[in-house]
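The structures come next, written out as structure tokens.
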Structure P
Amino acid sequence: MKSKVFVPAALLLASSVAGAADLNAINALSQSQFRDLAENLGAATAYKSVAPAESLGTLGFDLSLSVSATEIDKNVFEIANGASDWNLSMLPVPRLQAQKGLPFNIDIGASYTAVPQINANLIGGEVKWAFLPGGIATPAAAIRLSYSKLSGIDQVEVKNTGVDVSVSKGFAMLTPYAGIGRVHSESTPKNIPVLQAEKVDDTRLFAGLNINLGINLGLEMDRYAGLTTYTLKAGVRF
């Protein structure tokens, strides 16, 4: 995975503060367009751990800032925004993330953000169990349960639940990882009788690289509902 694909994520984060908007015209969408919006929001807001399968250990923790950039349907967002000045083809989502190791190779984690581009809030959480802890010659494998919720938009609420299995293997400072899972995303219109809730159940594929140089870096790419997300994370991990 080449690091240059993550440059748009950082640029979009910088531009998002000045371009904040409200999705206050969702009632102007057709049901099929609302389905497209639900897929876009689900892909952007599904929980993203951006971490290898191996457990942090009882004394370990990971504290970081991350930013994701997800492919979106620009035309649908223009209609939902009630304006023609939506100029992004990717939605930036910054996050403050924390993960803590527990006994028995269990990690817990949480994330929070205010999504500036759509004036919304996003919270999330995870529980991960490394059922194969890994070692010098063997990879680690883990199963993770996750949840996230997008709120603060008057006309829609999005909830995501997910389960995935991942594997990773450390090589000195580098730990590549990959995984597959299932995400159930439900977008519910609020006070819009002509629209029905949309449920998106799809496979999520992801791969990434953890680089620990004192400052810990994480690079990840995932695919869900036909949309690609790129994520860059930086913080401390031990």
Structure Q
Amino acid sequence: MINLKRRLGLGIFLEKDSSLASKGIKLPKPDIRTLRQIKGVLLSPKTNIKKFYYMYRDAAPLKKYGLRFDITVIPHHKIGKEEIKTTGHYHAHVRKTNLTYPEVYQVVHGKAIYLLQKKSGGKITDVIVARANAGDVVAVPPNYGHITINPSKETLVMANIVYGRFKSQYKEIEEKHGGAYYAVEKNKKIVFIKNPNYKSVPKIRFRKPHVQGLKSPIYLDCIKNPKKYLFLVKPQKYKITI
């Protein structure tokens, strides 16, 4: 059992089977992403893995700020040569703007690779890869879809805060059978290969998008100063550095 309180700010523990236990907080039942749900976005769907990752939505209360706090657990697996990942999705547009809602992530345990892709006019115009270690905070800017990859041999635990009143949009990434790039292992290193289902994709930019002033653990940071997280509700009034 691994105590996650220092980086998560909550009495939550990671069990050996990648489930979460808690003390002083009641965790919701996780939504489990299964092979049936995710196989369409995999480079090669041939695998014996049945359960890919676990999403604890509304894991702690932030609703009074119009926000949702989630915890996601991604055990380490390889699917052929590809590193395990989330399905990936885009966000809905903020009303009366051309911006989609942003999101902020924090790695709690393990390592993560965030693949962010911006679409414009039906094309992918920018691709960012952000590598993050435990304690790092990464922002998903408006108009970027995103996929999380677990590149290490450890279980990845991450927290996120997002506007609480929209649904993620999975269809576009599912129709392309994944993001613009697949992350695969080659000579003991992670390399990125283009997804042939996209007509053209730009070269990857390696960056770590962020909003100045956000601190880990993001849940406690938001509780102490919720105004810093209003960019998740009204991104037109704030700047995300990319």
Structure R
Amino acid sequence: MIDTHAHLTDEVFDTDRDEVIVRANNVGIHAIVAVSETLTEAQRCLKIAETHPAIFPAAGLYPAHLDLEQAEATITFIRENRDRLVAIGEVGLDYWVVKEENEKAIQRQIFCQFIELSKELSLPLNIHSRSAGRHTIALLLEKEAQKVHLHAYDGKASSALPGVEAGYYFSIPPSIVRSKQKQKLVKRLPIASLLVESDSPVLGPDRETRNEPANIALVIDAISELKGIDREEVVENIDHNTKKLYGEKLFQ
């Protein structure tokens, strides 16, 4: 299995990153997509990936950063390091933090640049869409995005369906064990549209405890129970979906 969205380069893992990776491996997680929120963090992702073969770096700009210059610098970085990156992310929209219309316009402008970059480089988009799920999917459809992964989608299941029809993927975090919204999402969406993620160090089974990739085992169990599918079948389907979007590289 692959953890398709984690902040494993976060400094909270600096003292025990190796042990965290071992615990993940022990439950069947052998690769982790490490997303970044700033250019500095993207550079750190590449550096850490050099010494941690289980970490596969992604580069992006968190949507709350309304900085056109930083967005352009991040785009340049992604172009320069395209062969070392497995995704563009995290990028997207966040209407929980950004509420003013003029700021939302800047956010959409930056996101559109990353969508075009994704198509240019054939790299998947690893997308944040907090309180903006319906708007995010509408923009992705408008811009004809091709490789789409929406992480921790917090919208209604019905608003995700146009994305499902377009072939987008939705990753489920360990917070599913306490989130009615995530449970409804899994019940409604087909298994062919699902991925798994930890979003470490947040969105764990316990809101107050540091989350880590090993908790994806809980996500597999939850999907199995909610859909009435054997655990092994869930893993097989999730792996198939991950390979379709991210390719074989993560499984080697």
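What follows draws every value from the coordinates through simple rules; no lab data is involved. Just so you know, these numbers come straight off a predicted model, no measurement behind them. Cβ atoms are built from the backbone, for glycine too; each structure is taken alone.
Summary of values
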quantity: Highest-scoring label, criterion being distance in nm of label points 7 Å out along Cα→Cβ at positions 113 and 225, among P, Q, R; calculated: R
quantity: Among P, Q, R, structure where Rg and Dmax of the Cα atoms in Å, for residues 65-104 alone as derived comes to 15.1, 44; calculated: Q
quantity: For helix-only ellipticity at 222 nm (-39500 (n - 2.57) for each DSSP H run of 4 or more, over all residues; to 500) computed as -4000, the structure of P, Q, R it came from; calculated: P
quantity: Structure responsible for 28.0, with mean count of other Cβ atoms within 10 Å over residues 41-48 calculated and labels P, Q, R on offer; calculated: P
quantity: Which of P, Q, R leads on distance in nm of label points 7 Å out along Cα→Cβ at positions 57 and 161, largest value; calculated: R
quantity: Winner on distance in nm of label points 7 Å out along Cα→Cβ at positions 25 and 217 once structures P, Q, R are ranked, highest first; calculated: P
